[in-house]
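Structures given as structure tokens follow.
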Structure 1
Amino acid sequence: MSYNPRKISVEEAQSSGIDVNFELMNNGEKRYRLVSTDGSSYCRTVGSKIGAWQNSHYHKEVSEFYVVQSGWIVYAEICLNGDVDLRFLQEGESVTVNPFVHHNIFMSSNSITHTIKYGGGGPKIDWFPSEDLDNFTKKLSENELLELGKIKN
């Protein structure tokens, strides 16, 4: 028995509800997505030449699972008591984000992450900005975040 799968064309994938979405973000990140009409998706994100924050947000239905392939990230979330929790994650580490959790990611230069979104309720956009978290995170410099990483290690 030989292993010889047939390639699926982009058109075939689209007819099954799967599409591709490649974007260059304002912060310089490159995002390579596979997106389903059921609200789930996979995204490979490659950090820019200079480390940068993404945009703080939350989801009402979608959960996210982030894995760091290379480099490092800082995951920020607003806790139930209103405090901001910062987690320094390195290669091979991961974090799961549940619905309604306001969160943000700082990606170090040229880092690579994989994000799986699941549990969505269909094709509608489930992304809501979190201005309060942006006001906190976007003031934090890469050097301050590296100090956080030294404390962790």
Structure 2
Amino acid sequence: MLKVSEILRVKGDTLFTASPDAPIQRALETMSEHDIGSLVIMEHGELVGMLTFREIIRHLHDHGGSVGNNTIRSIMDDAPVSVSPNTSAYEVQRLMLEKHARYIPVMDGPTLLGVISFYDMAKALVAAQQFENSMLKAYIRDWPADNEESSASAAP
């Protein structure tokens, strides 16, 4: 069964963070520059929230398209659902669908290990399915001959 730790290992360890007291404008710039959809919000070395385009779009809608001088703290999700490295890919899928979460932090106790995105999940599941398909094809190609069929076809 595919685990979160395996997805993180393949994904790599690049992680973008911001302070909750940083301006929303700076978060937008970071997300745009790095073509990412979320920022992990850290304070004093601990996860305190997540900021995604969802929160930014809601803020823009509510404030006439302006981010103003507001800080990330004012719009971030301060209680994001998280998973551990041992969580199964199936459970992550379930949580993402149930909570409408496109990004889920991976925590090992108080330590942030990374973030799993909906895209990461799709990519990992497709790769796992392709691997399983290739293994099944190899198994079928090397199917052992049945002794009765072998002897029956060899008989005159």
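Data for the structure
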quantity	calculated
Which of 1, 2 leads on distance in nm of label points 7 Å out along Cα→Cβ at positions 84 and 108, largest value	1
Origin of the value -14000, where helix-only ellipticity at 222 nm (-39500 (n - 2.57) for each DSSP H run of 4 or more, over all residues; to 500) was derived from one of 1, 2	2
Among 1, 2, which structure scores highest (criterion: Kirkwood radius over Cα pairs in Å)	2
For FRET efficiency 1/(1 + (r/R0)^6) of positions 76 and 132 (r between Cβ atoms, R0 = 30 Å, to 0.05) computed as 1.00, the structure of 1, 2 it came from	1
Relative contact order in percent (Cα under 8 Å, 6 or more apart) from the coordinates reads 24; which among 1, 2	2
Computed 95 for volume of the Cα convex hull per residue in Å³, for residues 92-139 alone - originating structure among 1, 2	2
Structure responsible for 12.1, with mean count of other Cβ atoms within 10 Å over residues 28-35 calculated and labels 1, 2 on offer	2
Comparison of 1, 2 - label where distance in nm of label points 7 Å out along Cα→Cβ at positions 4 and 36 is highest	1
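Values in this text are rule-based calculations from the coordinates and carry no lab data. These numbers come from a predicted model, not from an experiment. Cβ atoms are built from the backbone, for glycine too; each structure is taken alone.
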